[in-house]
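Just below sit the structures, each encoded as structure tokens.
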Structure P
Amino acid sequence: MTASPSNFINQLFFGYQNSAALKAALELDVFTAIGEGSTDAAAIAARCNASLRGIAALCDSLVVMGFLTKLPHSYALSPDAAAFLDRRSPMCIAGIHDFLAAPEFVALVFQDPAGAVRRGGAPGLANVAPDHPIWVRFARAMGPFMALDAKLVAEHAGDAPPRRVLDISASHGLYGIAFGKRFPECRITGLDWSAVVAVARENAAAAGMADRYDTIAGDAFKVAWGEGYDWVLVPNFLHHFDAPSCTVILRRAHAALSPGGRVAIVEWVPNEDRISPLVPALFAMTMLLTTPGGATYTAPELAAILADAGFSSPEVTPLVPTPLTLLVARAQ
């Protein structure tokens, strides 16, 4: 008897279809519609301005994927969908599809994966024009996804109120804003491309911090950072670059800090086996497919880069329950 492909292999090759289904559900606001009480296929179709055939196929797929449950004549949200995909929830991250499923990003992953493996990298978003709209979409879409991480980083800052904090590649600005919320006298500076840093300013104003949120627009490798900061935040940035480039950035951080100041790195940090935990381990492939030289770094690798840049051995803290890790080191 000829063997057939396992369900596991089939699921992997149809993974793009699952992503497309989730993207459709988010764009149509299916989860919010069900949460508000439109629970049968006809009501969901009417609420989402979609065909009955389309909604039935989509919702049944979402049941199989675990986002919905199904009764004979109605659908209901799973706990995860209710918490993270219903737009009425304060923890909603439904907007992430605007970046993670953006045509530019998906094209990078699918255009030539074997070529990226052969070359050891891809042209990637790093070569996209600095003020390309995709970076603004990233800032708007990924902010809610990073809100908890930002809060956890600020909570690990100790009790000594910093006077000045610099947030590198600020994007949505939430990491710096979290420091500003915890330390009301602290002044925050966000650095990013001009079109992106405008989003950080909007978020700072919404947080009541417009009068103490400054910005620097430009390339983090080239623009002047200033000096005298108590903290330099480097969240979700180093993975875009090779180790020598990471050393350059951290040397710039060292030069910008006051004596004894601290750098806070937030990253997807795999264990030394590089196959666990699951999300950081898989993120290495994301970097291979979407950047020329980006990578995930283990804690010992980051400690070595920090030492080269003049920092102490870092304190390493998993930001549970998220998959990210915080490394804090002092300028020596």
Structure Q
Amino acid sequence: MAAPVRFAVVGLDHWYSAVPLARQLADRDDTELVAISDRSIDRAREVAAPLGDIKVTDSGQELIEDPSVDVIVSFVSVDQNPDVCVAAAASGKHILSVKPLARTLAEATRIVEAVRAAGVVFLPSESRGREAAQSRRIYDWVRGGQLGRIVSATLTLAGGLPHGWPGDDDPGWWVDPRRSPGGGWIDHSIYQIDTMRWLLGEEVVGVSGRAANLRHKDLAVEDYGHAILEFAGGAIVTVEDTWSAPRGAHRVTTSILGTDGAVLTDNLTGQISLYGSEGTFDGWTHGKSGSSYSEGIDSMLSAIAGGPQLATVADAWENLSACLAFYEASAAGKIVTPAHLDS
């Protein structure tokens, strides 16, 4: 049996991802959670306590330099992520990174260059859902042609303000524009943009829309965003994400329409609906919707072993570019063409 791959978590700012991932890494036979670091040693101890004999430190650099660590899981705030990722790559560590990977494309390019120079695996957090069974199911329908040519899609998430730490009503760093490129819109849209880029196999070529503060007027970042994205093949995709919903009114919906079929999901009904007019699917077919969330561990391990990568650092760069184009478009009141990494 191969030795388990050894992971270290650097930072707990993205606690909602860091905590469940740490638990899975500690529970699996093919992974080992070596250590957790956070600027708050008390937070690191709180997360590590139920997980066994795990090193706790307030120094992320210590874990990056540790030769026994194979993978750095960076869950620091976005402003700190470029330095963590560049240092990890320079140390030959594979990387599972927060979303977005940086605040600016210049910072993101630093990470791309470091990862490519080191030849390490880089998995963006926003891409981990590609591994989920529900996502693969929709991918097979889209890429298999059962929906025909995709002409439009609408993806929405209505949520409330984030919590800086479990049980804490203060949203903390999430609403600080010095630490993240945006607020309620990018917090969720980056997942949806990644999903549509993956499903379509295309890049975003035009973005327009509106960012606003509809409920939390004093926030320095938006609590509402509505974007219209055009993809290279002509599909128009609407992405509306918010922090302006009432507490507890969380809702996620997806609608993808093609020339020959459609697929709809809604987390409130727990249902997935597929429409087709030929073959197996004749009219609407309804079923139980599965989770579209995955920790991405299986794909990370496969890529480290030499298998195909679920997503790459280039995907993270393109996702951020599309998001930044939205903010530029909203501010200027015009359609903006996102930059592309290798064009």
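A few comments on the model shown:
- Which of P, Q yields -9500 [helix-only ellipticity at 222 nm (-39500 (n - 2.57) for each DSSP H run of 4 or more, over all residues; to 500), calculated]: Q
- Per distance in nm of label points 7 Å out along Cα→Cβ at positions 174 and 214, the highest-valued of structures P, Q: P
- Value -0.33, -1.04, -1.40, calculated as log10 I(q)/I(0) by the Debye sum over Cα atoms at q = 0.07, 0.13, 0.16 Å⁻¹, assigned to which of P, Q: P
- With relative contact order in percent (Cα under 8 Å, 6 or more apart) derived as 17, matching label from P, Q: Q
- If FRET efficiency 1/(1 + (r/R0)^6) of positions 70 and 294 (r between Cβ atoms, R0 = 30 Å, to 0.05) is computed and equals 0.90, the structure in P, Q: Q
- Read-out FRET efficiency 1/(1 + (r/R0)^6) of positions 86 and 254 (r between Cβ atoms, R0 = 35 Å, to 0.05), computed value 0.50, structure in P, Q: Q
- If FRET efficiency 1/(1 + (r/R0)^6) of positions 62 and 310 (r between Cβ atoms, R0 = 41 Å, to 0.05) is computed and equals 0.20, the structure in P, Q: P
- Computed 13.4, 38 for Rg and Dmax of the Cα atoms in Å, for residues 230-269 alone - originating structure among P, Q: Q
- Identity of the structure behind 0.45 (criterion: FRET efficiency 1/(1 + (r/R0)^6) of positions 14 and 246 (r between Cβ atoms, R0 = 35 Å, to 0.05), calculated), options P, Q: P
Taken together, the values in this text are just the output of simple stated rules run on the coordinates, not laboratory data. Here the structure is a predicted model, which means the values were calculated and not measured. Cβ atoms are built from the backbone, for glycine too; each structure is taken alone.
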